[in-house]
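The structures considered in this document are given below.
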Structure I
Amino acid sequence: MLKKHVKKCLLIGICLSLALAGSFLISAPQKAQAANSFAYGADIGWMKQLEDEGVKWVDDKGKQKDPLKILKDHGINSVRLRVFVDPPSNYYWFKDNTTWTMLGYSDKKGVIAAAKRAKSLGINVMVDFHYSDVFADPGHQIKPKAWTNYTNTQLQTAVYNHTYDVMKELKNNGITPEWVQVGNEINSGIMLPNGSTNDFSALTSFLNKGYDAVKDVSPSSKVVTHLAHGTDNGLFRWWFDNFFKNGGKTDVIGASFYPYWEGKPYWEVTGSLAYNLNDVAARYNKEVMVVEVGGDAQNTKDSYWTIYDTIKVVKNVPNGKGTGVFYWEPEAHSSVLPDKYPLGATTEVSKKVLQYTMAIDAFQDWAKKK
């Protein structure tokens, strides 16, 4: 009997050990998945329009290749795609009546095509609603032409319907965005003058309609609220204090970080970025992301370290609340853009032939650290 009892105990012990081992083996991939959840991102809104205008890209060895695939090979696992309400049919905007600016194929049809392209490569998607026919930023929050004479109530309905329509079509095409921006660099508000920060009650009502539309189609998508000047903690506290006081709804606080436009080297301002992101993550109990970062295409070393240190700052936000960094737009070069935008991450090999610079290696180098 004793021998039988010992044998039985041994068998139970072995079974328990195997069960524990099995449990560990099952949980290991989940751990790896969590480690891979950080977004190493690129905004690629211009990519398809540049391709159709004859621009080509070569890889590190000089071989022509899909520019999105090259980005993936350098650690990019997520893309950001903007969407306008009714952009000009040629996808160009005469900005401030002074400068022609390429918009990219950023209507519903274009964003769906780009999202399908990304998903075919296993790349995650962020959709960025501008609630304008052209670029929205702190100096340009131009109401869509079709909505010009709408009342606030009509604008709420329009925001909801536009957001719902695009999200529904994405879903119908098998796309579930991981993140959705409701507004772009909305420091001054959206759809001015109605959605100005002079009236946070009205502004918040518009943004919440966008939030609701996203969640009604895709509850798992995280809604991002995005401001420019990510080093300005006073701005972020003022803006989000007012937003949340008025019942604002969001999942993620997004920031832009452009040392180049601030007129300072990256090493002088990354500390301010870190302070701000750490503060707002704790103050509002939200995830944070840098949804736009950029560096001088001609200064590849500084651009590399701008990206590298920005990722470091975001990853160091306590409690895992820093969840991603997106470059705006790495595939671009001043030679192929009418406004000569200087913050791409390519060099011109020959006319209309571009090659990514070492700047984007920062994504790859971080991705390897898993």
Structure II
Amino acid sequence: MTGAFNTGRTVALVVAAGSGTRAGGDVPKQYVPIAGRPMLAHALAALEHPAIDAVHVVIAPGQEAQFAGISDIVPILGGDTRQQSVRNGLEHLAAESGIDRIFIHDAARPFLPPVVIDRLLAALESADGAVPVLPVVDTLANGGDALGDVADRSALVRVQTPQAFRFDAILAAHRAWDGAANATDDAQIARAAGIRVALVEGDAMLDKLTYAQDFARAEERLGARLVSRTGLGFDVHALADGEELWLGGIRIPHDRGLKGHSDADVLLHAITDALLGALADGDIGSHFPPSDPQWRGAASGQFLEHARDLSIARGGRIDFVDATVICEAPKIGPQREALRHSIAALLRLPVSKVSIKATTTERLGFTGRGEGIAAQAAVSIRMPEGDQS
């Protein structure tokens, strides 16, 4: 999702201001990747619904750079607690006019089915608030050193987000909240203000992701919905005196170099075209026209990183890269491992997923005569099944 959205009658406020790392590693969980995309990116994409006119995001101070890598929505800075973060978001939106309804959604529930949005909107026709819920199916009991009394689960529900409210009602409720208790959701604040909160059917896809095992299950679930694609790339550049020879992002010692508008890295060009082909997104020339002077002498690594980022933005996973360099000289064998590591770093892949080979044309043709170097590449990726590109 990109762009600064104009405020409309129905807006969504995504709460992504946490700093916890219970999912593992040192990255806040909203930025942990699932199927190649940060969890927050999945949450934003799920809110691209025809009934939602604007999306706003509350993030933690200091996370501006991380968020900028996901979206160009202007973020709102949160507070020390979830309630303070939501309040900051509501106050920011209160300065704008024309908001009737608001969805308050946790980034930790990134897989929002459109039907839940529809149910919540329908419920707001007769209530000032609505939340999605699921029945409790497990036995619930008091814990401690030993199992305690069992609760009557028939009277309990699991409450999810997004939670939908009339904007003026939930803004007033947050302003009236005394903060004596730690509010775990906005329905609690709404009820304290006397707002009737209706219940609608939730969805198991909205289960909250908190721990490493939650992310592993989400990865498996999304992985089963990905389809394989393969792209092919081919490129040629002439060898010339007075030029540097760049291959795979590495300067190779040689008496001549490759001539081109950029650094003429024939190997990276072929891999970039292969990846763009798998994305059905044109070729390197359509993204970086040779007629554009800003690309004169440019490092080709940025072309490959651009194609990588396009894949990530669309939920793609790069599975494997296989490339062949075709030349008489220089010898590629001594450089093979360095090339693999360089390309793997550019694509953020394990080295085991990059194969580099070399061959000659038995002194036939322009490569056989030492007039130039060619490269061909195949890239296999997996994309979300619904991708229509």
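Annotations for the structure displayed:
- Origin of the value 37, where percent of Cα pairs over 31 Å apart was derived from one of I, II: I
- Here helix-only ellipticity at 222 nm (-39500 (n - 2.57) for each DSSP H run of 4 or more, over all residues; to 500) was derived from just one of the structures I, II, and that gives -14000; the source is I.
- Per FRET efficiency 1/(1 + (r/R0)^6) of positions 322 and 338 (r between Cβ atoms, R0 = 25 Å, to 0.05), the highest-valued of structures I, II: II
Every number here is computed from the coordinates shown, using simple stated rules; none is lab data. Since this is a predicted model, take the numbers as computed values, not measurements. Cβ atoms are built from the backbone, for glycine too; each structure is taken alone.
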